[in-house]
1. One of 1, 2, 3 was used to calculate distance in nm of label points 7 Å out along Cα→Cβ at positions 132 and 308, giving 5.5; which?
2. To which of 1, 2, 3 does the computed value 18.4, 54 (Rg and Dmax of the Cα atoms in Å, for residues 52-99 alone) belong?
3. Supply the structure label, taken from 1, 2, 3, corresponding to FRET efficiency 1/(1 + (r/R0)^6) of positions 68 and 252 (r between Cβ atoms, R0 = 35 Å, to 0.05) with the calculated value 0.15.
4. Consider the structures 1, 2, 3: one of them gives 24 for relative contact order in percent (Cα under 8 Å, 6 or more apart) as calculated from the coordinates. Say which.
5. If helix-only ellipticity at 222 nm (-39500 (n - 2.57) for each DSSP H run of 4 or more, over all residues; to 500) is calculated from each of 1, 2, 3, which structure is the one that comes out at -18000?
Structure 1
Amino acid sequence: MTKTFNIAVFDGDGIGPEIMQPTVELLRSMAAKSGSYDFAFDNVPAGAAHYAKHGESLPSPSLAAARASDAILLSAMGLPSVRYPDGTEISPQIEIRKELKLYAGVRPVRIVPGQPTPLALSGGQPVDFVLIRESTEGLFHSQGTHDVRDDKEAYETLKITRDTSEKLFKFAFNLAQSRKDAGRGSGRVTCVDKANVFAAFAFFRKMFDEEAATHPEIAADYAYVDATALWMVEKPWIFDVMVTENMFGDILSDLGAGLMGGLGLAPSADIGDDHAVFQPCHGSAPDIAGQSIANPFAMILSAAMMLDWLGATHSNPEMAADGVRLREAVEAAIADRDGVTRDLGGTASTTEAAAAIAARLT
């Protein structure tokens, strides 16, 4: 029996619609060949361009549609030229994370043979780890409070709570276990913090230790965030699953994207107890919007993560397998240098890059 999944689609700003359209077409094609799932896509407005026209970045009906959906596909959001009165950029994706309590930001870092990377991978060590970024509190907690005092001082508040951290660490250890079971990871979780300086991170590490004690089959260790940045460049193959605070994760995930060859290859998911958003890590690149030269791979890889998550949460092995097939199709295109866009050294258009993926799925 075929189950239809309702997907809220946010086309985003700049290149957002250009990379979303072929991604949705790929998902439609895969669903059409499936005997167990289908999609109903609901395009809903949000973003900087919407704010410029209507004075709101995330309309309440759009948030309601996201809340009612089975999953959310969200493309690149924001425009540097459109800002709130306090000077900050439009970022409805952060609002969605907070509203839907999407505490686990999943940022995979994977380098396949043949993939261009600035790293010198002596010995051919495989790089395949996942950074888990807490996505609802940390230093992002006070976003929007505009606490600037007399044009002399500005304050932001870092917040770490037991309720969110316990869920975050449970998610990280469960992910490490599933990766180990699948033969993709060593079964290790690294807590990335600054516990030597801040009491908030000592508290973060304490709760990590408490969760680690319930998973004796998974190794647990720690790394300060500055050392982690160094090791991600020097020896990224040592990592399996890393878990960290919101701002640290924001910075390290871009470093991870750099290791893979750029943000055009960096997918992500933000997952909570009941909802999940899947989106590329990169920005809206308005300078190349409308030229059909944007790299759609990060958006397509995010859709692969959606298939995997839906398959796991709804006990649909065909869907999860299709997520793997879609990811592997992108990896094959990158390794073969077939159908890659100019940011990866190729000449393919956005449409041609997506077509190269579709051809590998036939």
Structure 2
Amino acid sequence: MQIRWLGHLLPLALPCAVLAGHALGGAWNFLTLVLLFVLLPLADLALGVDRAPLAPRGSAGPAARLWFDALLYAWVPIQLALLAWGAHAVAAATDPVAALGVTLSIGAVTGGIGITVAHELGHRLGRVPRSCAGLLLATVAYGHFLIEHNKGHHARVATPEDPASARYGESFFAFLPRTLVGGFVDAWRLESERLARQGRTPWHASNRMLWVVAAPLAISLALGVTLGAVAVAFWWLQATYAVLLLELVNYVEHYGLARARGPDGRWERVRHAHSWNSSHRVGNWLLFNLQRHSQHHANVTRRYEELEHADDAPQLPASYASMVLLALVPPLWRRVVHPRLAAWRPGQSPS
């Protein structure tokens, strides 16, 4: 095993931080947020970028693949256990500030790591990885992401037709309602079209969107019956925070980038140029190389350990943990990102 592979154990530090913060009490319940949005960006500044892939395509043997896969599948029971513990902890809490800290910290974990793992597994072939992805997304009430992302976003990325691609000049606060509503509507449309090809109505039991809606309701009911209304509020608040983080990342990943339409009316093929790239070392350790998003879109079947740095893509000046904070302040976001976008465009490779 290469020493650099151990960096991808970093996600395990976040559940530990949640538990440690709760044990210390008080404001320490926000320790996970400090780790994510203060210490991690500072570590990225200190350690810089790493442009080499973890395992160049075709080079990883069975043992290496088992290691990389184990990191993903292990997250499923970890997240379920963390949520169960969090629901009990918040239901029993007497300090509302501590309860809020636990809730937001767990939301940061389920959104920052859980959805990232679900994204990776959702691109794998087979019932097991996709079922695990669906389970993780159900815990944040965002199961339609698996449908819309794979069949909608990847086909229409960096076009006006994609609700998950932020347009030039669009603030995050304008982007958020568009992607929330548009993503759900598109997922329903995609499922309806799939069922229509099978001669079925959208209300057939095999419509995955029906289960997407039913799962959060079932979880809420179970929590309400066993632990009460406070546990239900905890679950919905952590899910809301998790989805907010996801959509902040979506905003960053394609902001201001656009595919050209050819003479035949079709959009040009997806290239590295249509996603922002970041090879900041610590951010990629934490997010399973999600920040190498340019290559992910151009080579969607590549496993996270095989993703490479893309020189022919616009480069983010920092990792996602820093950029999502910038996105919350539109004037600051534009001041940092627009000059980079303007400087990069003249060197954009031809279609």
Structure 3
Amino acid sequence: MSQPTVSAGYAKTLLDFAVAQGASADALHRRSGLNDEMLADPDNRVPLQVYKDLMSAAKALCDDPALPLHLGAAKNFTEVSVVGLICYSAATMGEALLELNRFGRLVAELDIPEQDERFQVQQIDGGMWLVDTRTDPDSFPEMTEETWARFICETARNFPGQPFALSVHVTHARPEHGDVYAQVMQVPVVFESVRNAILFDPAWLMMPTNRGNTYAFGVLSERAEKLLHDLESSRTTRGQVERFLIPVLHKGDANMAQIAAALGMSRQSLYRRLKAEGISFESLHDDLRHRMAVHYLNARKVSVNETAYLVGFSDPSSFSRAFKRWTGDSPGSRKRA
């Protein structure tokens, strides 16, 4: 199973914020293992551990143990992820919460009991609570700090005077910067609680976002659905193999033993896992060549011969025969289409 990840946009928001607070970008990269290639596309995936290391480095280099609180308070969700744009395209805060649960893994993959409902609305002791259900939250309390600060401060900033948070509960112990919690969120804070949650005014669920847009919602949701599908696919053995194959496809010599070693398993183990998913390494490799060739030719930025090279064919005529087998057309006709 692949390691959990966060979106590159989420990581870059933290990086940029820390740099704005005086941290050295080079030092942040060195200490976290983050690099420019990871951040090239905001939809790229960054290992969650890298994000944790980046947070630790940012706190140290900025000399601010409360940096996650300040980050959450300063940055709107729309600046962090396409998920934020989707939430604000919904009609009400309650509908936005549904979308957040639907696409939340695009922001950060976290261990939660019910994968599609990280944030649950629960009635407890006569009050309405927004509960963060991720497991073992105290192993990374910075995530709790950033999340609740963003929920509360963004609502106060964008919807002044509207009801929302009444108090905040967190399961971790009171840190040395505990006083900053109430200063940032402007509500009472309870430490070492039985839940990570916000006690809120029920009217918040029906509060209009004032930005509801059916067209934008549809476009953004379609994009997010594709990203979510890609993320889920990367969790399959096939997805992992393809991720290793794509950068070396042009060499034309990638074999099952090499990819198995890169994945940290034996050739036989890889064979069994792919078989369980109903595919062989050979057919996977062939299908990937097919899809990448069509992608390159449709983009119309490379020639047929260059496409042949990029997908691992040293002989253009062999590529043409393979393309005819895949599509029934010649690569030249696809290039002219």
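Laboratory data are not the source of any read-out in this text; all were calculated from the coordinates shown. On a predicted model such as this, the values are computed, not experimentally measured, just so you know. Cβ atoms are built from the backbone, for glycine too; each structure is taken alone.
1. Values: 1: 1.4; 2: 2.7; 3: 5.5.
Structure 3 accounts for this read-out.
2. Working: 1: 11.6, 34; 2: 18.4, 54; 3: 14.2, 40.
Working through the options, I get structure 2.
3. Details: 1: 0.60; 2: 0.90; 3: 0.15.
Derived from 3, not from the others.
4. Details: 1: 20; 2: 24; 3: 15.
Attributed to the structure labelled 2.
5. Values: 1: -13000; 2: -18000; 3: -16000.
Attributed to the structure labelled 2.
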